[in-house]
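Just so it is clear, none of the values below were taken in a lab; they were calculated from the coordinates. Bear in mind that the values here come from a model prediction, so they are computed numbers and not experimental data. Cβ atoms are built from the backbone, for glycine too; each structure is taken alone.
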Structure I
Amino acid sequence: MPKIERTADIAWDGNLARGAGTISAETGAFSGLGYSLATRIGAPEGKTSPEELLAAAHGGCLTMSLVGELTGADTPPGHLDATCRIVMDEVEGRGHQIVASHVDLTVAADGLDDEALQAHLAKADEGCPFSALLRNAGAEVHVSAHLAG
């Protein structure tokens, strides 16, 4: 696989407590996503956060990794749903840290049984760069997968 580089542009106005910022993708895939401290730690009010973006990145990466494993085993999914929850918490002596990521996937694939799904999930997790990044940073990574229906 070739080296991959992507860029996001971030703008911020004001102080931390009352300021706000926007996040945009250089590709144009998203633009002007609002975020602030108030919406990061309180009600999101339709705005995003770095944790939400990390959840999307980890969930998306693991999904692609699992689809690759399933396709390579001649059981490509007809449909896959994933949810990722990132947990940030206070760590004594280290401040706020990302401490966990929980990814849950539901897979619909003809000819796939649960035992094979779990084996492919383990390989997919092992091959997912975001799972590795989080584990190497000391965060717990929990992945689970279930067959649809």
Structure II
Amino acid sequence: MLLCLLLLSPLGLIQVPAADPERITYYVQLVRGNNEEKSPDAASKPIGPKLSSELRRVWGWKSYWEVSRHQVEIHPSGKSKVKLSADREVQIDLSVAGKRKVTAYSEGKPISEIIRPAGQKMTIIGGDRDQHSAWFIVVRRDKPTED
């Protein structure tokens, strides 16, 4: 069998697929911040303490709720767009070496963009939802936890 493989390989009859560049895994969360004790909708759940601490330190909302969570794998020089809700999307762009550009979309239109070093563990982008709440898109390398 080994002899057959050695004889066929130089003739190009055995094809080995080219190695695919390693993809980078990101976890994307759509989060709502407000001052309510109850979840804004039945599907939302409280975010983990690590992310809650990060958000609370800067924005100060009493509660943070995960509206949706997605896992995306991107080639080191590629980009990917993720639909987070009926009207929110995010694009993660790694096409510039050493940079991670995160663009938030609302109803198909870009509304906010941030560029950070590609090695940064977490990128947070967001804005006011209404006068009583805010939305955040969190792009992170570590898997979110509930505890």
Structure III
Amino acid sequence: MRIAIGADHAGYIMKSQLTETLRNLGHEVVDVGAHIPDPSDDYPDFAKALGEQVVMRKSDRGVLVCGSGVGASVAANKIRGIRASMCHDIYSAHQGVEHDDINVLCIGARIVGEELANELVTTFVSARFSGEERHQRRLNKVLAMEDDFE
């Protein structure tokens, strides 16, 4: 799987660690930045770059890291076709894909530690959308909402 990864200054160190984890799992990683820890950078810039990778199908999924995970999630969800969720527990990381077809995982580097972040990413990339009728029905409603607010 090809995974885009991005982070602002607050997630810079964790992004490096998660990149290594993803590569060790056999995934190709596309790093959209930050490429240096710059306190003046802004998470929406990385959310946009990562979102473009996913919606243009240059990457299968994305992982965004900021301080809390909240800003990254808010910004990424502004992009049509992105279904981003902040997940700080294993259940949400797999259930979000299986039931809601999330394609971007957001993590707060100031909230979770290294081991949990590795587990979250591992769980996220190994999960698959179930395609069950009830989940597809709900996803279709979410997708229709994007059309309602063009």
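Some observations on this one:
- Parent structure of the calculated result 16.4, given that mean count of other Cβ atoms within 10 Å over residues 26-33 is the read-out and I, II, III the choices: III
- Structure with the greatest value (metric distance in nm of label points 7 Å out along Cα→Cβ at positions 42 and 58, set I, II, III): II
- Set I, II, III, criterion Rg/Rh (Cα atoms, Kirkwood Rh): the highest-scoring structure is II.
- Comparison of I, II, III - label where distance in nm of label points 7 Å out along Cα→Cβ at positions 74 and 90 is highest: I
- Structure responsible for -15000, with helix-only ellipticity at 222 nm (-39500 (n - 2.57) for each DSSP H run of 4 or more, over all residues; to 500) calculated and labels I, II, III on offer: III
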